[in-house]
Structure 1
Amino acid sequence: MLTLHQATDEIKTVLKWGGILVATVITVLLLFNGGKMIKNIFSPPKPPPPTVSFGQITGIDFPKNATDEKLNYTLDTLSGKLPVFGDRENVYEVVPLVPNLLASKRAEEKLSNIGFKSPGRPLSETLYLWENTIPPFKKITYDILALNFKFTSDFLNNQEVLSANNLPNENSSISLSQSFLSKIESLPKDIDDSKTKITLYSIKNSRLIPATSLSSAHIIRVDFYQKDVNKLPILYPNPPFSLINVSVASGGLDGQIIEANYSYNSISDKSATYPIKTTEQAFSELKDGKGYIASYYGSDKSILIKNVYLSYYMEEKPMKYLIPIIVFEGNNGFYGYVQAVTDEWVNK
């Protein structure tokens, strides 16, 4: 039978060798993980390839360039270099349009909320025209399937507009624009209010020209922008403007809506990663005239590229996919877009 002293000695021995065993295991694990970490630093494992789950995708159909001039490009970023992006980016599926037998009736109900009481006249299978034939001669072309529209009026000859007697202030113009869009259910949930942009215009010789202050303005244009997608902004065909915009002028007690445009594609949660071009490849394409000149109001043919970044491009017409672009910003309002997804994954 063990004595108390012998039992104590045996417990000490077990604890000693148990501690040595635990310390050995921990040391081996640390050495293994440390070696693995060092190996990953000097020879990192290759990431899995992009998923390209949609297969070849329909590419971006850019509109006509803002200028046909042959431009010369010089890199003038803060670093003096092009930025380096990852080798892939998300492509998102756009929610497809669904035909609705009641689309025409539903459009009539919505447009009656903004003063169009008579039935619309079909211009095509889905595009209809509503008109008010009495002053101020407002009209709207409305796509009953895509729900996109263009609303115009004879505001250049409207004396209330030209007087600018009760032109709303900027905040009131935003509220008035939001109310107008809400009445016809055209204020999407993914609008980022912090990005809303105001542009002032005056009217001179029946033309719109930028105004320097509210006191000299006849019209306030309000542009609404969608929220970032995957931490990237959404840009439109005519930067810095949006495809969702409303113009406000004097009229009535609180001002009036004299023009509005709405083109919208709903982005789904379905996405896939696709390989993208390097900034060097994209810059080379821009130089070779293969990009899209979205904006430029200068006369000089020399463009200094100040900023380069990734974005998504929202088209004016219905789309299948939301595709990333590489954006080149320069002097005199220059914006150049190059489709980011590598060519082998894009249908020509």
Structure 2
Amino acid sequence: MSAYRNSFLKIVEQSIASLLEPEKLKEVMDKVTIVLNDYEITERCTDLVPLDDANTKLIKRYCACLKVDGKSEKTVYQYKRTIQKLSDFIQKPFTEMGVYDIRFFLASEKERGISERTLENTRANLSAFFQWLIIEEEIVKNPMLAIKPIKYIDEIRNDFSEVEIDKLRFACRTDKERALIEFLLASGIRVSELSEMQVMDVDIQTLTVHVKHGKGGKERITYITPVAMERLKKYLADRKEQESVNMFCNIRHGKLTPCGIRYILNEIADRAGVENVHPHRFRRTFATKLAKRGMDIQEIQKLLGHSNIATTMEYICTDDENVKSSYRKYIA
């Protein structure tokens, strides 16, 4: 038996030793040894081989198509990042990649310790890309067809309780922080949408918010409460950036970025002692509160800017007590 084969068998045995009992491990390794008897194993060449720019060109073309389809810059970046990682790891033209190349890449990603949910997102991104290659007639066989979706357990995502909301409100130290909290609670808008919001996008008289930079370039109308409007007016009246068109500004008087918004929320959360505070949880709280008060799910969908009502359903948190109460109400 060649030295390479012995080395390979040792690596395999070490990799799975912790997963099997000694007797079972020996049985598996015996089977592997028998199978390997029909194959010749050689050391893989690790010299860097320069690829032509075919992969780079395909990535650029695909990203251009995504933009034409209305995908956001963030979404395009996520696709590009996943596909580029595959290209860098496999070091082979996309047109020559097979099922085992993709599986090897996904296995290495899992080995890095990423979650099953993230791994499934990676698989889905690659599936969309290789399907595009089929449509563009760059390949004749899609290697992703043999790779099944990766199952994962959805984490429980809760809305804010009334106690947590009160803690966040009391922890605010500035008009800006309080206005930010109230606006997120009352409007249900995305953090990216809030970052792009301008003063002129809010109608003080009708409490109407015009979202001009929604996901996928879509516009929509949502609303805020009188309390949120009063907090916003107070912040705008007293802030230093009186000449700015941006609704929320950073310390350099420019628009407050999504990262800046998250930073402020984290500061408030630390003071309040509330865990897991992020912009999306405010959207979830917004949707759940409206649903509990009886608003039609399609109306909530419209306010959130979802194209699929199933997505809206995922945002609404329902605890056992509410289900029990509703059951008693409707079964009688």
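What follows draws every value from the coordinates through simple rules; no lab data is involved. Everything numeric in this text was worked out from a predicted model, so none of it was measured. Cβ atoms are built from the backbone, for glycine too; each structure is taken alone.
For the reader, a short list of remarks on this structure follows.
- Structure responsible for 24, with relative contact order in percent (Cα under 8 Å, 6 or more apart) calculated and labels 1, 2 on offer: 1
- With Cα extents along the principal axes in Å derived as 114, 55, 44, matching label from 1, 2: 1
- Structures 1, 2 were shown, and percent of Cα pairs over 14 Å apart, for residues 71-150 alone at 72 was computed from 1.
- With FRET efficiency 1/(1 + (r/R0)^6) of positions 175 and 303 (r between Cβ atoms, R0 = 25 Å, to 0.05) derived as 0.05, matching label from 1, 2: 1
- At a computed 1.06 (Rg/Rh (Cα atoms, Kirkwood Rh), for residues 191-254 alone), which of 1, 2: 1
- Computed -7000 for helix-only ellipticity at 222 nm (-39500 (n - 2.57) for each DSSP H run of 4 or more, over all residues; to 500) - originating structure among 1, 2: 1
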